[in-house]
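Where a number appears in this text, it was derived from the coordinates with a stated rule and is not lab data. In this text, all values refer to a predicted model and were calculated from it rather than measured experimentally. Cβ atoms are built from the backbone, for glycine too; each structure is taken alone.
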Structure P
Amino acid sequence: MFTPKYPTPDTAPAPAQSAPVPAATAPAPVVPTPARPVVQLTPGSALALAAGGGAVVLVVGAVLVSLLLAVAITGVSVAVCAVVLRSLVKDLNNHR
């Protein structure tokens, strides 16, 4: 039941050999293309790239600071609730 079921081998015929190219016709020269596109930065585009990067850093920093502030406010509010509950429980035990 758990043994793998392998598909049958492919029964397609082998591709036919293409006819050889006659020696009289020379192939056209192939111009090599660069492996990667070349990026040229002008002073304007470099300035725009730096401004965009700075804006991203500022936005990410603002988000992280706001998250840290939210965690700090939550921690303080939980601590205040704990002190109030402790005081109420202590008051209940004293009046019993």
Structure Q
Amino acid sequence: MKELQPLNENVLLDLSEEKEEQKTASGIIIPDTAKEKPQYAKVVAIGNIENPGIAVGDTVFYKKFSGTEFDFEDKKYLMVPYADLLAKVVETEEI
């Protein structure tokens, strides 16, 4: 089994999403190329970062045009510099 391990201060994000066909109300199919990609993803691996503030499994938001997208073993990934992460999604209790 092969595994990706980010080097330096990089973070590996999983961009694999459910491939469901979207249609308009009138039945027109919207192609993947016309959809806006989300700017959040799940952390798969973290490079050599001191006190990162994130962990594997966290969901994070990243800068819009950041990182390098690639496919590895039939999954889509994004390698981004740690500095390009904007926020971590955290669960909180309602008051």
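In terms of volume of the Cα convex hull per residue in Å³, the structure with the greatest value among P, Q is P.
Work out the source of 0.00 here, i.e. which of P, Q gives that when FRET efficiency 1/(1 + (r/R0)^6) of positions 1 and 41 (r between Cβ atoms, R0 = 30 Å, to 0.05) is computed. Structure of origin is P. When helix-only ellipticity at 222 nm (-39500 (n - 2.57) for each DSSP H run of 4 or more, over all residues; to 500) is computed for each of P, Q, which one produces 0? Traced to structure Q. Comparing FRET efficiency 1/(1 + (r/R0)^6) of positions 9 and 73 (r between Cβ atoms, R0 = 41 Å, to 0.05) across structures P, Q, the highest figure is found for Q.
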